[in-house]
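Pasting the structures here.
Each value in this text was obtained by applying a stated rule to the coordinates, not by laboratory testing. Keep in mind it's a predicted model, so treat the numbers as computed, not measured. Cβ atoms are built from the backbone, for glycine too; each structure is taken alone.
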Structure I
Amino acid sequence: MHAMVLEAARRSLCLKERSIPEPGPGQLLVRVHACAVCRTDLHIVDGELPHPKLPLIPGHEIVGTVVEKGEAAEGLRPGDRVGIPWLGWTCGKCPFCRSGRENLCDSAQFTGYTLDGGYAEYAVADERFCFRIPDAYSDTEAAPLLCAGLIGYRSLAKAGDAERLGIYGFGAAAHIVTQVARHQGRRVFAFTRPGDEAGQKFALSLGAVWAGDSDRLPPESLDAAIIFAPVGSLIPAALCATRKGGAVICGGIHMNEIPAFPYRLLWEERILCSVANLTRLDAQEFLTIAPQVPVRTRTEAFPLVEANRALNCLRAGKISGAAVLVAK
């Protein structure tokens with residue numbers, strides 16, 4: 001099979017010919033049809049996330065068809081269409097797993113980071129962490145739901161019942177969570193990099209009540225804010241825009257340095273928290289809700305062999321919605 005492989009951090013991916021992997025006990029072999037390109041992939045390729053498995057096939061927003069089952073894999077069968085997300089394996093025994101917080105499992109394995117992922121024609125995955133894809137979505141449309149959608153959904157849950165919701169960084173996750181938030185009756189205030197008129201127009205087209213530069217205050221105080229952009233300076237900006245008793249949620253896996261800020265921005269019981277990974281319950285809930293909204297994903301397709309170009313476009317902020325690699 002063909003695969004795009006990361007051999008060392010801060011290098012371009014290399015097109016390689018690999019043997020088709022064999023599914024082990026409890027695993028599935030999946031023929032990959034589409035794999036979305038996530039900002040987390042950029043953090044891995046750029047060396048901002050430490051200790052990836054090397055050499056590595058990145059990619060953790062995978063949609064494909066089961067072609068073979070390993071021993072003891074029982075729930076899914078060949079021909080089923082499935083999605084494979086970031087969380088690829090947990091121990092099921094540690095205090096986090098036993099308390100419904102498997103996203104914090106000390107021994108967790110992650111697709112496209114510590115496990116080979118979906119920038120390839122085939123992938124293997126633990127059956128427990130594979131999910132049926134709603135029929136309403138094509139392969140390309142469904143791929144961004146597997147991380148941008150799931151992390152956005154978990155971040156939105158952390159916002160509680162916030163009615164005035166700010167979203168900083170209007171990329172793949174934001175364009176999905178905006179639709180869910182609007183469906184729930186929330187008012188969305190979108191913040192983009194300064195001068196990104198196209199991004200602001202995109203946000204307004206999805207139902208945001210206001211869109212502006214991230215260095216501006218919104219016209220109303222926010223009940224909560226979600227930060228998807230990996231920019232540490234957005235934390236004090238979001239706290240400044242959030243009313244007392246509100247919450248600021250950091251939805252990314254990596255962020256650059258957070259500058260010092262006065263305690264008064266956090267005071268009055270504002271909450272600052274992060275979102276880490278996802279749980280299987282998140283996936284089950286979100287993939288049920290998405291077609292009810294209905295969530296529509298905006299995608300830009302790239303051939304698998306053009307993974308480096310897709311990553312470069314994402315790095316430069318030239319993707320509106322989500323980039324998706326399509327295996328031929």
Structure II
Amino acid sequence: MAGSTLVLECRDLKKSFGDNAAVKGVAFHIAEGETYGLLGPNGAGKTTTISMVTGLLERDGGEVFVDGKPLTTTSVDAKREIGLVPQDLAIYPDLTARENLIFFGKLYEMSGSDLKNRVAGVLEIIGLAERADDRTDEFSGGMKRRLNIGIGLLHKPRLLLLDEPTVGVDPQSRNAILESVEHLSDEGMAVLYTTHYMEEAERLCDRVGIIDLGLIKAEGTRRELVQMVGQHDRVRLQASGSLEAGVEALASLPVVKKASVRDGGIEMVVDDAGQWLAAILGKVSGAGVTITSVDVDEPNLESVFLHLTGRALRD
């Protein structure tokens with residue numbers, strides 16, 4: 001569970017490029033141990049937001065605080081708390097993975113046994129310990145991406161920002177990257193993760209901000225976002241016996257919004273089916289229904305995005 005201490009707070013961030021308003025008043029916060037996702041299509045304002053959060057881009061308006069310290073393009077103390085993993089690879093191809101990490105560690109003013117031990121630990125986290133002494137120009141695209149993440153982790157930042165880290169990698173490498181990210185919040189790190197892949201946001205993020213056209217349209221947990229737009233789970237029971245009696249029994253459960261007999265089974269619309277499934281099955285079985293299979297269809301962030309913006313996530 002995420003802690004209560006805020007590591008990142010963004011207030012009313014704005015940025016325009018000429019007549020194009022790329023970010024139009026974005027605000028969100030991230031607590032220690034929390035992974036927050038910015039989910040939106042290409043051009044939604046994700047990278048521009050990250051650039052302002054890291055102080056790489058001068059903002060037109062708004063404020064950023066990292067671990068309670070105000071951050072600007074000239075800040076030093078606040079930037080020390082940040083690890084950035086950009087979309088573009090920032091590694092040296094003629095160095096080994098270990099040499100890359102040592103080089104960047106020295107830029108962070110790390111040295112001696114502290115640097116050596118941290119490099120070894122990071123190589124384990126990103127799954128490259130066995131390839132530590134291979135030149136990185138021999139690495140696959142996914143391995144280079146994982147090394148990119150490792151560089152951002154070296155100095156144990158309070159806040160790690162990952163800007164679409166799985167773009168252009170194969171499915172196996174993508175899964176390895178996601179597994180690495182999953183463990184970061186366990187160490188108390190706050191993580192800001194931008195993506196246009198709905199399934200990544202659902203897998204990794206404690207809370208998600210849906211961003212489109214420079215605005216956060218809504219934010220919350222997956223369940224909160226689904227409920228916000230009136231979406232419900234759909235449950236189908238393949239069954240035999242007293243199906244009508246089963247439907248009548250379900251009327252006593254307020255979470256069952258609708259139930260009917262259809263095609264040799266019972267179909268229903270339910271709030272939070274995962275939590276209430278045992279009670280639903282108990283009611284139906286008690287009414288004389290024999291259940292042979294259960295299928296639960298939960299609404300996803302794709303449907304929420306479509307509802308909020310009027311277009312699919314990859315339009």
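One of I, II was used to compute Cα extents along the principal axes in Å, and the answer was 73, 49, 36. Which one was it?
Only one of I, II returns 73, 49, 36 for Cα extents along the principal axes in Å, namely II.
Please compute mean count of other Cβ atoms within 10 Å over residues 174-181 for structures I, II and give me the label with the greatest value.
I
Where does the value -10000 come from, among I, II, when helix-only ellipticity at 222 nm (-39500 (n - 2.57) for each DSSP H run of 4 or more, over all residues; to 500) is the thing being computed?
II
Taking FRET efficiency 1/(1 + (r/R0)^6) of positions 46 and 190 (r between Cβ atoms, R0 = 25 Å, to 0.05) as the criterion, which structure among I, II has the greatest value?
II
Distance in nm of label points 7 Å out along Cα→Cβ at positions 14 and 278 was computed and gave 3.1; which structure, I, II, did it come from?
The read-out comes from structure I.
Please state which of the structures I, II yields 0.70 when FRET efficiency 1/(1 + (r/R0)^6) of positions 214 and 270 (r between Cβ atoms, R0 = 41 Å, to 0.05) is computed from it.
II
2, 9, 16, 18, 14, 13, 8, 6, 5, 4, 2, 2, 1, 0 is what came out when P(r) over Cα pairs in 5 Å bins from 0, in percent, for residues 126-245 alone was calculated for one structure; which of I, II is it?
Matching structure: II.
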